[in-house]
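A.B. asks: What follows are several structures.
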Structure I
Amino acid sequence: MPEFLTLYSLLEQAEARLGSCVAIDFAGRRLTYGELLRAAEEAADGLRERGARPGERVAFCHKKSIDAIVSLFGIIRTGATYVPIDPSWPAERVAAIVEDAGIRIWSGSSGPPGGISGIEIVSARDGREFARESASLPDRGIANILYTSGSTGRPKGVEITTRSLAHFSDWAVAYFELTSEDRVANHAPYNFDLSTFDIFAAVHAGSAMCPVPESLKMFPYQVAKFIAERRISVWYSVPSALVMMQLRGKLAEHDLSRLRHVIFAGEVMPKPALQALGRELPHVTWTNLYGPTETNVCTHHRCTDADFNDDGPVPIGRPISDTKLWIMNSDGEPADEGESGELWVAGPTVTTGYFGDHDLTASRCVAAPQGDGHCFRTGDRVRRRADGALMFGGRIDRMIKCRGHRIEPGEIEAALHRHPAVKQAAVVPLADAVFGNRLRACVSSKEGMALDEPGLVAFCRPLIPPYMMPDEWHLYEHLPQTDRGKIDLQALAAYPHSSTGVSRPPRRVNSDAEDAE
């Protein structure tokens, strides 16, 4: 792939080859590649008038729509960095991101939450004529900043380069043999790195992008119907969405004959669900992609007959093109053959660091072994199987993967500690066959003060996004401690508890959890 290729170049090249072909198919409306390019130019004009330029950060707060994709390419056209913000996030979290990223321009299906001032608001159709500038912007510029859960209680912004997304899309088009005949679903929210495949790989190939309407995502049967009716050929989502489709989508009732690739990432795929899906859709190729946000996708594994016939975990596989991997022991040295250790990754898709956080960047983006530039310490434990495939073995820290999201318990605990009656708070994972993990919050109250589940839920809603809301709440007089005086997280994850604390039986609090992404 030429070094000068930019994300906007992908759109320009698709328009030159396939100007009259469908670029976006959404809610009964279609836009061709020629129409998308012209609309993106108009959107870029409006953004430039409000100050969008290389180095500027632009909030991108859109629900799934044609205008969202137009706005996205408008931002890219100016050379600015887009910062995805989920419309469902609490106002306080949005305000923290706006402040952290120094955002002065807002592009969204609705305006910024109340209390956020000094923001220029621009819509996808707010265009004016400007002199056309070259699209050959620096290939190592920051394309987007994806905010993920932070252990300090504040979200952290991962810098994703133009080079990273261009390289990944180039690899994906070649590996999955994407063409202009494909119809690629867009299920993941825009703030989730999975969405970059649905957009940039699709445009790179000249495929039709088919965003999944927000109103369908909670209903597996309707999602399966969408795949059939939109003649989707490539589907990419977290495993939990696929598990729910297998359990509740009644796949046999839908014509899914055009579906040829199902790709999953973001969490561990339960083997029973994969086997059931393989039986129901035997014509489909199934692929596991792996990589934390900081590396985009760095490994891949195409499922084989052995994966469907044995009960072992699905490998995360081998590196994508131009990517190097190391398994390192606790001393920062290469692990022995067959030994598990932390995965370190180097390559064109690796982040340049965390926006505005030099200390965190220095701790995670380190010199690669053998003088291969810099690499990212993933915090994931892996081992190499006898055939060379990598196997995922969990985290070396407290981070939890739940419904495809990376969740730092510290961010939830920080929100809980803001409650005036909370003395101690801890959040622990509970293994779940469908969602990877559920979240259990354990809380003790200050002397003479009372706590209850409804009050805690109501208190947390404005502070944390819905996907971080605990599924279970346990109330204690005192949280159990280890012999070193620390909160005993292992004891809190066990149920029933033998401690003297007061705990309640598990009860789901957020009723949308089962069908949430």
Structure II
Amino acid sequence: MAERHRIAVIGSGFAGSLMARVLAIGGHDVVLLERGTHPRFAIGESTTPLANLSLERLSRRYGLNDCYHLAAHGRWLERFPEVRRGLKRGFTFYRHHPGERFSNAGLDSERLLVAASPNEAVADSHWMRSDVDHHFVREALAAGVDYCDHVELTSFGVDARGAHLRGHRHGTPLELDVDYVIDASGPGGFLARQLGIPSAVNQAKTHSATVLSHFAGVRPMGEIMEGLPEGPYPDDWAAVHHIVDEGWMYALRFDDGVTSAGFALSPRGLASLGVSTPSDPAALWRTLLHRYPTLLEAFGGAEALMPIAFRNRIQHRLTQAAGDRWIMLPHAYAFTDPLFSTGIAWSLRAIERLGVCFEDRGPTAAELERYERLVSAEADQIDFMVAAAYEAMSHFALFSAHAMIYFTTVSYAEIFQRLSRLEGEAAAWSGFLGVGDSVLGPLPAQSWERLREITRGEGQPGSDTQRRGYAEWVSHALTPRNIAGLCDPARHNLYPVDIDALVDRHELLGMSRAALVAALPALRGALAAQVQI
């Protein structure tokens, strides 16, 4: 006889576990199904201000005290020191050239730092996913979720009575009848296979592969590249991006000394190395390090803590995200690239949406259609934002200018939502990464088109005139939303959290100066004291 539950959530990563817990707190009978077990390795480790804003809202709405503490590095250390994490003060970018050490040209260095927080106490974090995911599973269990690991699902069907899942656990048949199934598994997940949902990945503009691992003994950039002008935070305590001819490399430093690192490589970059699908990922890793002396200094003596892995075409996109009695969380539906750290924030926004939908009887057909339409538009938006960045990597001035679109978009969203104290349905259904914003929404696609004209789609750097023209277009287009003091040549690509710029541009938020100053305590950190009224 089949077990009966209200909702089944497939996949117990942080998103699936948190989704199940929100639903259980809302009074639903939830079963959480996991193919493997915890703790386990997972990719997707860097949070952002928008991710932590969602965590704080979920904390307030559903009484999730741990989410409040995990939303800021200082609170995390105080309350959950045993759950490993890394300090993330912002986004750091360097441009490297083959055969050359990174050049310290002072304030003219090919270096970009954008702060995401004013201090360590309220900073973002890198998530050691094995610890964080396991934490969320335990909290789901404590909230009353029925958790089953080592589950192998084999079939899914829907009829007038509900949805039906069949499979086995430890060799014993498993039958579940539910009202709804939420798929929180990864790319090519269970529902995609069972429903035969076509892939739309060939429509994606971004195309990249990765070679990656976790490492011990990585030397900090600040130790290797001494004498660089002081930035708004220590360079290494960030999501560090090393832009290279073949693509880019990420390096996320955890507080215990472990570094998560990987190269994201374009097809053109892989072809330049004479490989398409390497038989020896460790050899590919070494080849890339030896092309860039500063990266070799940092990683040459490091120890890989797990086998270095290669993943070809990491992009994933389906043609449908929801249907009769089933819904996919974002990562099961689409994934683009780790550039700009969009994954965790996007997943948390979807959890907010579905949490609101299930607070009543369950999502209506209109809500499911709305959900699918919005996540489809957001997947397109992320794709354009990242694909344009890959085009811009041909010249650091182009890349720095394009990056201003991302940072203006997310800083405006965070500050507007915090100052307006956006909560509940209004917050949940707000578009991610500028979707629905008449000013910011069109810019990623427009940037991609302009950059393709400059680079000819072949990685050309364009002329000085073209690069200046592109930067001027970006600055002008962002003016109505640039409340963070970005696109300022006087900053020399070193951007702190600038409260004075925010106050000076109060009208862009539709607020008087006095009203904005009065609302500043809603932002992260004790910021109001920094402003002269």
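No lab work stands behind these numbers, since they all come straight from the coordinates. Fair warning: this is a prediction, and the values are worked out from it, not measured in the lab. Cβ atoms are built from the backbone, for glycine too; each structure is taken alone.
A.B. asks: Of the structures labelled I, II, which one yields -7500 when helix-only ellipticity at 222 nm (-39500 (n - 2.57) for each DSSP H run of 4 or more, over all residues; to 500) is computed from its coordinates? If you can, show how the numbers build up before the last one.
C.D. replies: Values: I: -7500; II: -11500.
Label of the originating structure: I.
A.B. asks: Match the computed value 2.5 of distance in nm of label points 7 Å out along Cα→Cβ at positions 47 and 447 to one of the structures I, II, and report its label. Could you put the intermediate results ahead of the total?
C.D. replies: Numbers: I: 5.8; II: 2.5.
Corresponding structure: II.
A.B. asks: With relative contact order in percent (Cα under 8 Å, 6 or more apart) derived from the coordinates and found to be 17, which of I, II does the value describe? Provide the component values of the computation, followed by the final result.
C.D. replies: Details: I: 12; II: 17.
The value was obtained from structure II.
A.B. asks: Figure out for me which of the structures I, II the number 24.1 belongs to, where mean count of other Cβ atoms within 10 Å over residues 159-166 was derived from the coordinates.
C.D. replies: Values: I: 24.1; II: 14.4.
It was calculated from structure I.
A.B. asks: Identify the structure, out of I, II, from whose coordinates distance in nm of label points 7 Å out along Cα→Cβ at positions 407 and 463 was calculated to give 1.5. If you can, show how the numbers build up before the last one.
C.D. replies: Details: I: 1.5; II: 2.9.
For distance in nm of label points 7 Å out along Cα→Cβ at positions 407 and 463, the value 1.5 is produced by structure I.
A.B. asks: Taking FRET efficiency 1/(1 + (r/R0)^6) of positions 239 and 279 (r between Cβ atoms, R0 = 35 Å, to 0.05) for each of I, II, which is largest? Can you show the working numbers first?
C.D. replies: Working: I: 1.00; II: 0.70.
Top value of FRET efficiency 1/(1 + (r/R0)^6) of positions 239 and 279 (r between Cβ atoms, R0 = 35 Å, to 0.05) goes to structure I.
A.B. asks: For which of the structures I, II does the calculation of Rg and Dmax of the Cα atoms in Å, for residues 31-326 alone return 21.7, 69? Walk me through the numbers before you get to the answer.
C.D. replies: Details: I: 19.4, 60; II: 21.7, 69.
Corresponding structure: II.
A.B. asks: With mean count of other Cβ atoms within 10 Å over residues 39-46 coming out at 22.9, pick the structure among I, II it was computed from. Don't skip to the answer; put the middle values down first.
C.D. replies: Numbers: I: 22.9; II: 17.5.
Computed on structure I.
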